[in-house]
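Engineer: Just below sit the structures, each encoded as structure tokens.
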Structure P
Amino acid sequence: MLLGQNVNSYGKGLDSDINFADLIKLVAKVEGIKRIRFMTSHPKDFSDELIEAIRDYDNICNYVHLPVQSGSSAVLDRMNRKYTKESYLALVRKLREAIPNIAITTDIITGFPYETDADNEDTIDVIRQVRYSGAFTFIYSKRTGTPAATMDGQIDEATTKRRFDKILEVLNPIVYEISKAHVGNTYEVLAEDVSKNDDKLLTGRLDDNSIVHFEGDESLIGQFLQVRIVDCKTFYLVGELI
């Protein structure tokens, strides 16, 4: 896992001529590394070269966490995010065209200062167009020292909660539909840990970052296993060892 607050801006300010796409390709060439992920990527720095690297190297997972935060260009401008709704969707189209089976997850914030119902509908429109396989959804709260904390136009709690619920009403059925498409198929799963809710189950991940729970012994942790998906919930899959 290549981890950074804005991981794909790697290389800026370094003396050597290297960018994040160069770095991840170097990692992909290291013998014995079977899966490579990275997060969190910023849409403004997601290059065509990085898309090509994901497409061309089998051990770079077909999964991207691409925080949108809001689907409204006006809100994104106030957030100082440096991209628009239109440019974000254009990036997603590039990813889908190059890597049709790529899974995309995101971050969404509801209730940023001056947000309107129309802005919230823009966010819902992005969710429908992108069809995220998962999302971290947040209600905006003031953070001391940030420009947003001193802005006028703070949104009241009831309005924010209503908008938040509306987002989940659209998002969760899409996530469930994507999860359900895994049922009946067999995948290579990396066993990562004992399930936090049931010590008879292991928790692992597919290449597309889907979480799967399945019966297995703790000795299997760290291994790649063949697992058939037999059921799904909205945010995880249920499998059985082959």
Structure Q
Amino acid sequence: MLKRALKLLAVASMAVGVAWATENPFIGEWKLNPSKSRMPDEMKVESKGGNTYSFDFGIGTETIIVNGTDQPAYGGTTLSVKADGPDTWIVERKKDGRLLIRGTWNLSKDGSTLTDFYREFEADGSTLSMDYVYQRSGAGSGFAADWKSIKETMNSPFILEVKPYQGDGLSFIIPSEHDTKNAMLDGKDYPNLRQNSSCSIQQVDEHTLEMTDKAGGKVLDTREIGISPDGKTLTMTIHWPGRSEPDVLVFHRE
């Protein structure tokens, strides 16, 4: 009788897990709606005299000579900046010789705005394409300024997949970035597939989650993830330390 009761209990537990996975409103495939999303960016460029500039993209200051050569930069990458005319710079970041990022910066004639045609090259050959328009703030001339984006345009399809994880947990997967975050909904840190990083997820209510991303124990960002009452829209609000405005990503169910 005890064995039979244990078997029935196990079956009941499995049924509850399957029902939870079926009913959980976050689970599904979601496609970004660029027209309703905002991904504000800030960067600082400072002239150090001559052809030397410092760049701060939010990961720390990198100082290089603007001459088109690959120079040591953050995290074992190289950074190069080449003047391609009086109002155009080509900015490239590489890792072990492989091109990761290319930005084509165009400065407006009056110097008040900067357009960045941003391209991110993935290891599988795919490309993430975004266009930014920045507005000048603070002191400086030419490309040297504090720049804050006023418009961001995502040109590439951007998909978010949410799947069950170990019963009551969730997996958040961004296929284009080969990024997977797995966690139970208990607020504890769980290691990501990417080395030395983790995430935690806590359920606030039936339609709201809070996620915290860390690297080396340091908080990278916090995310509020909400589902609309009809279950058709997922909104992810990302708060970055040191940034005045959050990213607001609006997805629709596929």
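Engineer: Supply the structure label, taken from P, Q, corresponding to FRET efficiency 1/(1 + (r/R0)^6) of positions 54 and 150 (r between Cβ atoms, R0 = 30 Å, to 0.05) with the calculated value 0.80.
Structural biologist: Label of the originating structure: Q.
Engineer: Comparing mean count of other Cβ atoms within 10 Å over residues 102-109 across structures P, Q, which is largest?
Structural biologist: P
Engineer: Out of P, Q, which has the highest value for mean count of other Cβ atoms within 10 Å over residues 158-165?
Structural biologist: If we compare mean count of other Cβ atoms within 10 Å over residues 158-165 over P, Q, the biggest value is for Q.
Engineer: If Kirkwood radius over Cα pairs in Å is calculated from each of P, Q, which structure is the one that comes out at 20.7?
Structural biologist: Q
Engineer: Work out the source of -3000 here, i.e. which of P, Q gives that when helix-only ellipticity at 222 nm (-39500 (n - 2.57) for each DSSP H run of 4 or more, over all residues; to 500) is computed.
Structural biologist: Only one of P, Q returns -3000 for helix-only ellipticity at 222 nm (-39500 (n - 2.57) for each DSSP H run of 4 or more, over all residues; to 500), namely Q.
Engineer: Could I ask something else about it? Can you tell which of P, Q yields 56, 30, 26 when Cα extents along the principal axes in Å, for residues 134-213 alone is derived from it?
Structural biologist: Derived from Q, not from the others.
Engineer: Taking FRET efficiency 1/(1 + (r/R0)^6) of positions 38 and 62 (r between Cβ atoms, R0 = 30 Å, to 0.05) as the quantity of interest, name the structure among P, Q where it is greatest.
Structural biologist: Result for FRET efficiency 1/(1 + (r/R0)^6) of positions 38 and 62 (r between Cβ atoms, R0 = 30 Å, to 0.05) over P, Q: largest is P.
No value in this document is a laboratory result; all are computed from the given coordinates. Here the structure is a predicted model, which is why all the values come from computation and not from measurement. Cβ atoms are built from the backbone, for glycine too; each structure is taken alone.
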